[in-house]
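Novice: What follows is a group of structures, each given as structure tokens.
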Structure P
Amino acid sequence: MVTNIKYSVGFDVSKEEVEVCLSVINSMQEVKIKASRKSKSTISSFKELKQWIEKHLKEKLPVTVTMEATGVYYEELAMFLFNNGFYVSVVLPNKAKKYAQAKGFKSKNDKIDAKGLSYMGAEQCLARWEPFSENIYELRALTRQNEDLQIQRTMILNRMEALKCSGYKNRFIEKQELKILKLINQQVEEVNEQIEKTVREDEVLNNKINKICKVKGLGILTVATIVAETNGFKLFRNQRQLTSYAGYDVVENQSGKRVGKTRISKKGNSHIRRALHMPALNMVRYEQLGYKELYERIYLKTGIKMKGYVAIQRKLLVLIYALWKKDEEYDPNYLKRGMDKTSGDDESKSLFSLNFGEVAKKIGDIKSPTLDKLPYDESP
């Protein structure tokens, strides 16, 4: 006997309208559309949608809600449904797009997108979405404001440099640009002060962020940005999910004898990658143990400096994740102690295991390489 398993509701959310599709999946993995409608993107309309969904639930089955992460437009609806007891899942737009194409949907409009999301929620077991805390939302708004101001500051500086190098100097425009630059610098300082204040007022944030900031090259702004963009790493079960979310996952391009370029996907949160750019440069500049060696190893193999810096960005992100989850303070001597423990007999064994036996016989005082000092092909 074929029985229904669960209901699935797909929402395609835009600034002004919401397209809804309700389906049910049975034990034979067959999805049937039960109803669909369009509504306004307002709180009063959300209440009507809730009543409409409950009206079509003929059986006492689990209900899942799936929607895309469309900027900030989805957040109000997602929070409303979450607070009313629904199992809400939010997926990335490119993931929803690829799924719809795999299902054979050739056209694209709001109704078809809602149908694809409904199918996706029915056939897959998606992770549950949770809203940020109030302080995290405030921190995210502040860190993104700081990022926007920095972008505007760079644009002003570029324009001023162009005016300086031009054949005709316009003093009026130069004065205007200086006034704008002065205002932006003032706003950057105010935003940074507000970020520090928000962190200090939250005991948990203040304690954990200060522990992570013991890493030389990392500051409150960088760590606060990563924590705000990941909601304190709540939805991540492992490092692989985190690196994929940030766009640091590796994409290979190989088929048969053809080998294309290997690169990171960049299909993720660009705010995290931007925040980790300068800290990665600092780790090499300050010659931090493990990070400088990683950079040099990749640079020697590829001849591309940025690949080395990107590898350090990923390693820093994983380090921040580990320190946050363990609630531990960064210990700069951790790697050094690990190297010291491999001296003596253990050292010789590790060298022989890497086919360095002849070298070990000729050279007496050799320390076992750390994971980052291993040849590129032998590092996991």
Structure Q
Amino acid sequence: MITVTEAERIIRAQTRDYGSETVAYLHAQGRVLAENLFADRDLPPFNRAMVDGVAIRHDGYRQRGQSFKISGTQAAGDNPLPRGGEGECIEIMTGAALDPTFDTVIRYEDVRMSDGLACIELDEVRLGQHVHLQGSDKKQGDLVATAHSIVTPALIGLAASIGKTALRVKKLPRVATITTGDELVSAEDTPSAFQIRRSNGVTIGAVLQRYGLTADWLHLADDEQEVRAKLAQYLQEYDILLMSGGVSKGKFDYIPGVLQGLGTEKLFHGILQKPGKPFWFGRHARGTLIFAFPGNPVSTFMCLHRYFVPWLEQALGLPPRLPEYALLQEVVLKPIHLQCFVQVNLRPDEGARLQAIPVASNNSGDFSQLSQGEAFMELPSGKSRMEKDEICRIWRYNN
């Protein structure tokens, strides 16, 4: 049995690049950008009015109460109207392009309009006020987004603004989430008195959707021949198998033995941690990686966030996350030889230091409390008692 640090090192060593592909920008949400994006023209591409009001030339302004003759009205998208002469202004709408003969915009709220005149009711007018200057955000050819960024709604909007309607993104591995056990039925079915609804595969799939990754949901019965036949097929069809259940020491826990007989190399089986001690990890000859988590919901959920999600982010080329730490707010007793992961809620104290408040949970099968927590706190081995205000690393999951 290995330590958490050793397990992390072994898993990270199996990182691989699945290449890239081009997708329509409207379908790129959550994907990882595989190219730099550059401005195709200045942003903004012209001097634009930032408010509805009147446009003047600043050197023509003298004092409060001064009136300008209104020579026209310009909407956003119209060709810019030039100044006709000294003492003239135009009404202009937000987003409209400003002709070079104007350099300042005054809000309607600061102007009194009557008889074709605009009387300015400000003591001071600044040169260039309420004008968004051409190229002040980015110049043509400037870098606007870097590769290895997650495609967010804001980045999709940015892509639209530079006419980038197809984005090169990191290709996603083909993933199957596989649950095991005769006691599990579909969430849509009515379980018998001694069955429960499947939740682990659904939960894993929901986490993967944050990365734009859609996994196939599969289930294996407690039948060794079926497990062998189906896994032989899945190892050829998928890049990643995320399994839940069937890896402990029970009579029907066939997964480790079957995988070994199918040409899979076991890289480890068992970690000195709680929950999730029976976690099995291996690699098939064709390159498929198998993350076989224990079947208890909290164990699956913790292992997914502690091991698989960091591996996936590394495989997709995302920058490594900075570690987060918090102050434990209760005394916690634990097995001295195990690294323990405790569900916690987080809150800042008066000094903006993050505090971790343990969430009461019965055991690793108590899935109901996961929705109430925000993170796992990683308590080190070598100690049987963790004191209040000890600083430990946290792994967020409900964000």
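Only the coordinates and a few stated rules stand behind these numbers; no lab work does. Everything quoted here is computed from the prediction, not taken from an experiment. Cβ atoms are built from the backbone, for glycine too; each structure is taken alone.
Novice: One of P, Q was used to compute helix-only ellipticity at 222 nm (-39500 (n - 2.57) for each DSSP H run of 4 or more, over all residues; to 500), and the result was -17500. Which label is that?
Specialist: Label of the source structure: P.
Novice: Name the one structure among P, Q that distance in nm of label points 7 Å out along Cα→Cβ at positions 32 and 72 of 5.2 was derived from.
Specialist: Q
Novice: Going by mean projected area of the Cα convex hull in nm², which of structures P, Q comes out largest?
Specialist: Answer by largest value of mean projected area of the Cα convex hull in nm²: P.
Novice: For which of P, Q does mean count of other Cβ atoms within 10 Å over residues 96-103, calculated from the coordinates, equal 19.6?
Specialist: It was calculated from structure Q.
Novice: Give the label, chosen from P, Q, of the structure having the highest value of relative contact order in percent (Cα under 8 Å, 6 or more apart).
Specialist: Largest value of relative contact order in percent (Cα under 8 Å, 6 or more apart): Q.
Novice: Of the structures P, Q, report the one carrying the highest value of mean count of other Cβ atoms within 10 Å over residues 40-47.
Specialist: Q
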